[in-house]
Structure 1
Amino acid sequence: MSPFDLGLRDGRTVHVRAVTPADQAELLQTFERMNDHARYMRFMRVVREPDVAKLREVLESFPAAGTGIVATVPAADGIDIVGSAVAVIEPGAAGRCEFAISVDAAYGGTGLGTALMRALIDAATRRGLTEMVGFVLGTNKPMLALARRLGFAIAYDPDDPGVRICRLALGAA
């Protein structure tokens, strides 16, 4: 994906680009800035400490195993990551990827989540993937509303009534 600057609804600008393994420290800082509720909505369980090994594994697997996008802003230590979206290609599931997204609370409601998801959908489509799937807590109303606006079909997870499965046929977005 080509990097670009994005003007948000509130007048701020973020820089959107592909994630790299060098972003690990900034992603860990992003995790530390998240409150308990935001962590629960993102990970669908209580997470007190980041899984650094898993983060490193995912970052090093890109772009072969998926796509990651970050939104950055200048900060005293260089940059802060204020939003991220990833699509991990599911092994053995021809053409399918699973998405996850996170937006810093200070950037909620600015259009950043929508822009990140659109960029992620575009990147996955250009890779030739045919379906994007995400698992979202039923109480995560903002994410479910975003998924609906972007054309995802939303259904109850048959294995967990508290979870919704969001599916999008790529190329139809």
Structure 2
Amino acid sequence: MEEKEAIQLLKRYSTGQRELKIVLAHSKAVQKLALEIAVKINKAGKRKADIKFIRNAALLHDIGRFEHPPWKHAILHGVAGAKILKKEGLPLKYQKVCENHLGAGITKSDVIKQKLPLPTKDYVPKTIDEKIICYADRQIYTTEKSSKRVPIEEDIKRLKRYGAAERLIKLRDEMESLMKK
């Protein structure tokens, strides 16, 4: 898959120009940060991130937002995105990025305890590429007017309400460790 094809997929599933503009701005900002992180990790040499995959998967990670925007069952956008990418014939690794980028991951236990409207299973990033995109996503705040990077500490505070802060701290620590030489 090429970047152009990923953008065409977003356009195909978009529910309007306004929505496309917001999702594309967010996805491009996530892509930029994810690529910066991936390059640093690759330079440090501890793990090997797939730059081409990250470039395209970061663009597609929120394709499910068209079905489930922030104000309408937002937690379902990851599962919806995975279904779209499966329907489009994209490899499972793309689908997993969609499913596993929410918060810093959602466990099967979280789904049960919090009675979340998700199929009962784990939605936790496992591969280095999934983790990079998830971590980058946690740092990009998008409104109708702009996308900006926010300190990860702000999101850690926000996620404390949902019991997911510890997972984000662990993810932050892992990413920072991997970026150091």
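Computing P(r) over Cα pairs in 10 Å bins from 0, in percent, for residues 13-76 alone across structures 1, 2 gives 22, 41, 24, 12, 1 for structure 2. Determine which structure produced the value 3.0 for distance in nm of label points 7 Å out along Cα→Cβ at positions 5 and 69, calculated from the coordinates; the candidates are 1, 2. Of the options listed, only 2 reproduces it. When mean count of other Cβ atoms within 10 Å over residues 21-28 is worked out for each of 1, 2, structure 2 gives the greatest result. In this comparison of 1, 2, the computed figure 23 for relative contact order in percent (Cα under 8 Å, 6 or more apart) is attributed to 2. Looking across 1, 2, the calculation of helix-only ellipticity at 222 nm (-39500 (n - 2.57) for each DSSP H run of 4 or more, over all residues; to 500) that yields -18500 traces back to 2.
Please compute distance in nm of label points 7 Å out along Cα→Cβ at positions 85 and 133 for structures 1, 2 and give me the label with the greatest value.
Numbers: 1: 2.0; 2: 0.3.
Once distance in nm of label points 7 Å out along Cα→Cβ at positions 85 and 133 is tallied for 1, 2, the winner is 1.
Compute distance in nm of label points 7 Å out along Cα→Cβ at positions 61 and 109 for each of 1, 2 and report the one that scores greatest. Don't skip to the answer; put the middle values down first.
Working: 1: 3.6; 2: 2.5.
Comparing 1, 2 by distance in nm of label points 7 Å out along Cα→Cβ at positions 61 and 109, the maximum is at 1.
Taking mean count of other Cβ atoms within 10 Å over residues 101-108 as the criterion, the top structure among 1, 2 is 2, with the largest value.
Quick check for you: by mean count of other Cβ atoms within 10 Å over residues 125-132, which of 1, 2 is greatest? The structure with the largest value is 2.
Values quoted throughout were computed directly from the atomic coordinates according to the rules given, and no laboratory measurement underlies them. Source: prediction; values computed, not measured. Cβ atoms are built from the backbone, for glycine too; each structure is taken alone.
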